[in-house]
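Input: structures, listed below.
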Structure P
Amino acid sequence: MKVRPGVELASLSDVGCQRENNEDRYSYWEPAADPQFPIKGRLAIVADGMGGYEGGQEASRIAVEVIENIYANTSAGDPRTWLLQGFQAAHRRIQEYAEKYPDLQGMGTTCTAMALLDHLLYFAHVGDSRLYLVRGSSISRLTHDHSYVSRLVENGVLRADEAESHPQRHILTAALGAGNNITPDSPAQPVSLQSEDVLVLCTDGLWGLLTEDEIQIAVAGKTAAEICDTLVDTVKKRGGPDNITMQVLRIN
């Protein structure tokens, strides 16, 4: 995939140290035709499948392929509309697949997708994959985990710092393919970015063994590829119990 000037991109997916297969999936897309680029911009997605060996792989594959296809080929609307339509279509497609193959009942996937038009960031999100924005010496998490522990934090049962190491932090309350309906998180207005901002898309196999400060420190002074290598290597040195997937985009 050609990456036009304006961002520095790197992506990395690793099976980790304890899994036999990789149920994560990611993609990066730009329109092939130059006249479409100002309209569609760039699309990056990460997804973390669940539901067993085949179910998890298929769910994350379906989510990434359907969202990319809907985003690329829908003309009416704006980036946020295309993302949300893609999420709804992926949710239905995963459920249809599970109905066709009963052994895969319970398959589903997290998904975080971002669209970048010039310096405007649109995103949609279901599950506990994350999107971080690193700006200088600060880091902010743009996504909200759909998880049991996040719900405890919202209800005042846990503090936010306790949630990051809670043993049940990976129990999801929403995923593509799970339940009758989904309501993806997607801000009504895009986020304005600045030159040298860094976006980090990742699955819980990465953030589950790193603090936000460690992610921010790893970004400083490194290329996008070096950031991926450094963070994945750190996670694997700590045992890497899950698949690890990330995409890094630095705004030039």
Structure Q
Amino acid sequence: MLIDSHCHLNYKGLVEDQQAVLARAREAGVGTMLNIATRESEWQDVLSTAEREPDVWATVGIHPHEADEHPHVDTAKLVERAAHPRIVGIGETGLDYYYDHSDRERQKASFRAHIAASRETGLPLIVHTRDAEEDTIAILREEMGKGAFPGVIHCFTASGAFADMAMEIGFYISISGIVTFRNAKDLQETAARLPSDRLLVETDSPFLAPVPHRGRPCEPAFVADTAHFLAGLRGEDFDDLSAYTSANFRKLFAKTDQ
């Protein structure tokens, strides 16, 4: 069974027909979905879906785009919410200098608060980074020096060198449907050489639908298309890739296996 390690089931494009979306995912062989939080106002809805659906889990976090609006969401608040048995990760968090929807210093402060929550709870950190490789890895390395924490770089689009640095500190790399895009040659080169014990797959749905679904809202069922493409890229059997990416997810998000 495949695992979609990062989706937004409560976003527009999926939430309107969520039960059908979930049914299509299960039909496509997706056995587990991680429903990601990005702002405080959606925490309860994201969690409620996970409470209702046994194959859906939830996270708690503030996306870097939302950092300016959430100065009150500190480590203690994240830790408190993360105690819920269906919340298995901290994030998504990180840095986004492409859009700069939030002040960069505010993004960094929020990022560090999430890291502290990950360290305190032992739950993995889900990291978003765009046009911010240098600051992202610098903060991760500095914070790792204060005490280890697990994590994943989600929807990976950064450089191969960044992937190597992230893996050096123990992080996993999650590949989305972007890898199927014709102009994603650099990403394809990186994805082809990632070690099998550090690789996850995701959709980031409702965004970034893979080939052959471009132009449509993405949904968790499409993680199968990404996995098939990735298996071909790596010269591997699809079932083998499905098995080891699922095992990696269970190892990283250990709370889903308790």
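Side notes on the structure shown:
- At a computed 2.2 (distance in nm of label points 7 Å out along Cα→Cβ at positions 95 and 143), which of P, Q: P
- Structure responsible for 2.3, with distance in nm of label points 7 Å out along Cα→Cβ at positions 15 and 231 calculated and labels P, Q on offer: P
- Value 1.7, calculated as distance in nm of label points 7 Å out along Cα→Cβ at positions 135 and 159, assigned to which of P, Q: Q
- Entry that produces 3.6 once distance in nm of label points 7 Å out along Cα→Cβ at positions 47 and 199 is calculated, selected from P, Q: Q
- Comparison of P, Q - label where relative contact order in percent (Cα under 8 Å, 6 or more apart) is highest: P
- For -10000 (helix-only ellipticity at 222 nm (-39500 (n - 2.57) for each DSSP H run of 4 or more, over all residues; to 500), calculated) the corresponding structure among P, Q: P
All of the numbers you see were taken from the coordinates with simple rules; none came from a lab. Every value quoted in this text rests on a predicted model; they were computed, and no experiment measured them. Cβ atoms are built from the backbone, for glycine too; each structure is taken alone.
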